[in-house]
Structure 1
Amino acid sequence: MSDSRRPRRFWFVTLGCQMNRHDSARMAEALRAAGLEPAVGPVEADVCVVNTCCVREKAEQKARSAVGRLAAWKRRRAGRRVVVAGCAAERCRGAWLEDFPHIDAVLGPDRLAELPAVAVVPPAAELPRVATGFTAGGPGDFAVARPELSAPGPTAFVTVSKGCGEHCTFCIVPAVRGPLRPRPAGEVAAEAAGLAAAGVREVTLIGQAVNDYRWEGVGFGELLRRIGAVPGLRRLRYTSPHPRFVDEEAARAHAETAALCEHVHLPVQSGSDEVLRRMGRRYGRDDYRRAIDRLRGARADLTFGTDVIVGFPGETEAQFEETVALVREVGFVQVFSFAYSPRPGTAAARWPDDVSAAEKARRLRRLQRVADGIADAWRRGRVGVAEEVLLEGPSDRAGGTWQGRTRHNDVVHVRPVEGFVPRPGALVRVTIEEARPHCLAGVAAAGVS
């Protein structure tokens, strides 16, 4: 039974990328501004928002499973609301209500500001509600962080654009996030400054092709310099850039901006020119190499991560081996690899999915073995090195360790010593003692900053 004397509470199930994590944080702030409070779990929640992803088939299946389980949850207490938000909401729109009649609202990525009207009692909007479609992307169309409502941690995301101007044949993002709409540079800088003033030490600029940016003469390299100069901000990252837009201006920013971290995640998707052509990536293998060389020429100690799709329609064994060779050549320290799955509405979905599931799985395992070997060698090479680590919070491991990241984006589990007083957001010198699968471990010096 609902208790009318207590504030309504909300709970989020967030699936997918950093854009969704950012959107969930902004929605939570909007709900708090409307008088709701966060729940410690779904049992005590009155409103449950499933922020969905549909970039890959598996992500959309997870979203549908999560929404389906909420039917029983909703029946247990009067006044509960179920909201489907995000990319899969935009893709399927009203079909969600046909499949799941217990849903109260379907909100696309550009319509998330309508959430408070759906969540309050009585609702300020007619239910069920389907709100999709894209905004113009002008000033005021971007949700701004409100640190006074969320007590941000040591790291935060800041959007620089909405949508995407590329048309990769495998990608559904332009259909569900809309066309590219850059955010005014002053808005980006002001939000970063507000977060830094609230204690955030590291900002990550995000966009679907984050470096495809220009606003009133300000390009991406200049934007990096401006954000890097924000008082109190110690670290700056960005994700995910597109290889076509890695220009000299952005490379110089890496050489000249002290806050800019020494790690870039630069999706390649394939190492085969023919596969890249069919993917609609509009660059070739040599173009990608030049982008890497341009960045390394500006900052020799940069490390790189990437995304790779295996089993794209028509990919031969020889073409797959070209990808493996490029992974070795660049020496990526982090590789997110996926087996291709067709997404409805994309150009590639009309082509025969002619690489078998078994062969996709084999190629994925082989690529991951190679990538893991490169990453393991990198981590072993960090043993004995004193690293600057930004502490994020207590580790889930025993022994009172804390977890943080290096400027190269390596996760580090930090062992305490006498005089070590950890706190989220502290920058600590850590001597790396051990290379583990997917992380490092080390001991902290007594002082923190």
Structure 2
Amino acid sequence: MLTSAAQLAAYGADGLGYKNYLPDAVVLPADAEELVRFMRGTKSLGLPVVMRGAGTSLSGGPVAVQGGIIVHTSALRAVREINAEGFWCEVESGVTLNDLDAILKPHGVFYPPDPSSGPVCTLGGNVASNAGGAHCFRYGVTSNYILGVEAVLLDGSVHRFGGPAGGRGPWREDWKRFMIGSEGTLAAFTRFWLRLLPLPEKVWTFRATYPDLRTTESAIHALVAHSSYPAAIEMLDPRGVAMVESSQMACGLPEGSFLLLVEIDGPAALVDARVAPVSEILRQAGALDVMFSEEDTIRKKLWKARKAAGGLLGQLSPSYVVQDAVIPKRALAEVLQLVYDEADAAGIRAVNVFHAGDGNLHPNFLFDSRLPGDLEKVERISKRLMERVIEVGGTLSGEHGIGNDKSGYMPLVFGPDSMRLQLAVPAAFNPAHQMNPLKVFDCRRFAS
């Protein structure tokens, strides 16, 4: 158990950074059995309980907004079984994503979700937020790969929903679907059964640059409609490219233009045959430059630059907010222009680096929370963005979750009846809202 001020300071924020809430204590169970014993005594504590993996959440999720106890599950990091023939594995909730990838690779299989925080984020956090990643356009998000969940409720009871074969298990309803994306409001996770896929035989990576938003959006639409079905379609705006090229991650990206990073994979003969059509699509949309390669070293360098963008933002600005929303791709140029216009008018720097293939926006707003009025400016821009997202038919989150950062926007999407229905779910598992209060719904307050 951690209780000193210095120890607790490390748990005051998640990846969102600029909001800080100190817990009363942090406990680190050594294994699943110890976690179960702790959960059995939580009701008598009369304090909020907040589950936490690596703390890389970008929504204000695994933080103690009402104080209480943070349960850090980093010690639950065993890969219990790999069944490559059956394309599944059993892992504990504290396993990090990149560690799992490295363990699976010799078996010729992989786990597709790949958020940029892969070197440190845990599977427990990924399941809690239904994380996606750069390759989710083709491969989908975490919920597409969860066969089973073992969960511990507040009374210490352990329940298994699904398993290696998926399905519901002994339950009438498929409760694991409630667990995925529940953001720590229902239960603590101890282990998962994950669906795996065979490693692709070959990969081609493309880099194309465009002069403006209109031509960039045109290329995205053409790629999405093409039979090559890319695994990833990522976009960096000119500010994002300049940021990468001025850092140690520089990899020769052409500056001053919008950049698309595209990847196709699959059987070698099939993928090789698709290289020319994909490069032609990129050119016909108005590309200034198109480069493509099958070399793994080039691929890794490009993806390292793309995925390091979030960390680089923290070096450029004392504070920053990474938003997360999904819009129809027909509205990409319009909504991105709104981001630039609103941010520029407020004197806030905006950088866009996001999953273009599925319209999952990640506008980054750079500011200084120490300056009076800066945070309020960012919050006004974020609200205007979310209002427009809903107006064009989008939704509040693609992979980061709601947390306490976007809980105030929920009424933009859901009416009173829908909100009551959704609140009934955490109330069934957690009537007093002791688990992760003030998350997802800002009315979920724990009263001891």
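What follows is calculated from the coordinates using simple rules that are stated; it is not laboratory data. Remember, predicted model here, so these are calculated numbers, not experimental data. Cβ atoms are built from the backbone, for glycine too; each structure is taken alone.
Structure notes:
- When relative contact order in percent (Cα under 8 Å, 6 or more apart) is computed for each of 1, 2, the one that comes out at 10 is 1.
- Comparison of 1, 2 - label where FRET efficiency 1/(1 + (r/R0)^6) of positions 72 and 352 (r between Cβ atoms, R0 = 30 Å, to 0.05) is highest: 2
- When FRET efficiency 1/(1 + (r/R0)^6) of positions 128 and 408 (r between Cβ atoms, R0 = 25 Å, to 0.05) is calculated for each of structures 1, 2, structure 2 gives the greatest result.
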